[in-house]
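Given below, in the form of structure tokens, are the structures.
Since every read-out is calculated from the coordinates, none of them should be taken as a lab result. Small disclaimer: the values here were computed from a predicted structure and weren't measured.
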Structure 1
């Protein structure tokens, strides 16, 4: 039986927000079998040329044929001392719930004035990030569909 306590520390620096992860105990060695994003909004397709999948992490990139919208889903097992930097200069952050986990939602705008969301959270030793210029409710549906 593997047991570890994971802590996510949020630090605001002049031009970036930094998430640092601490692990007390034995971290996971790999993602659970079948761990992936299971909800894809209508009209979006995965870009197989940009995706990667490994035992310890994955990155999926999706785009819409109809609209100029895209998003990415990234999941990775947490390693002790792991850091993830995010833009702080043009992004507003708030705390949100993703299921039972506390998450950090960043909101910025792209060059066309459209909102871009970056949602990050930790759950059961895995970091999750969903980022894209798609509606907020779709970001949350994608997040809740990762298992």
Structure 2
């Protein structure tokens, strides 16, 4: 019995990733940040927009998913139900509207960050502080290592 390598199905000849045929029309949607094979990765804005459609406008998961530019006739209703359940769970866990400092790169200067809301700026500053503390520890370690080496 010969095993079939299905991973080649999602690769171009040059080895780069190729999306599944059915998701190609949706890759330029404003809420899509990437893909892997037949999976779609959504932006944070997608979660908030989907939640507002479901919670505020009273839409079903499928209606809200379709309203955001996706087609459940092509992608399947399972994606809409999964996305809707995930978003509603995030809202129940108070993780939907929070800003997480782990999403910010502390090595980037404040000027490069552009306009931030007060919550985003606080999260950035926490990440920046953590980065600078780690850099300070590294500098101390380098200094002590150099002192040991030269003595």
Structure 3
């Protein structure tokens, strides 16, 4: 990546660090997972070896290998070899972000089912279910907004 190609390596790596912080804080993954995702979103070429990634983000091979495996198992990145080649490459999956959104929506739907189960426990005092009902309303509103946005 040269200065002519975009914002410059220093600014790109600062952004990659912001992705790492987000992934760590919001998803509970190790910051290195976020660095890998951030780097694979902007690197050129879009397919990188583990050595390329390690050099770019300053990661140890051991930590990198563990997190590449994690991200591959979640199908956010893809591992492959080029025809006739020996090197293993990694690239971000084309539908990685769609998968993340679908996983989050499925999580909300699953929690709504759990909340519905909580409502069926036989409460005599409806005030005790106010927080469960509030959770279900919030989930329903969020899912409705997503559905309305896709129509």
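With Cα Rg over 2.2 N^0.38 Å, for residues 77-116 alone as the yardstick, tell me which of 1, 2, 3 scores highest. Don't skip to the end; give the middle numbers.
Values: 1: 1.45; 2: 1.70; 3: 1.89.
Structure 3 gives the largest value of Cα Rg over 2.2 N^0.38 Å, for residues 77-116 alone among 1, 2, 3.
If helix-only ellipticity at 222 nm (-39500 (n - 2.57) for each DSSP H run of 4 or more, over all residues; to 500) comes out at -1500 when worked out from the coordinates, which of 1, 2, 3 was used? Please list the in-between numbers first.
Values: 1: -1500; 2: -15000; 3: -21500.
The read-out comes from structure 1.
For structures 1, 2, 3, calculate Kirkwood radius over Cα pairs in Å and state which one comes out highest.
Values: 1: 15.9; 2: 19.3; 3: 18.2.
Answer by largest value of Kirkwood radius over Cα pairs in Å: 2.
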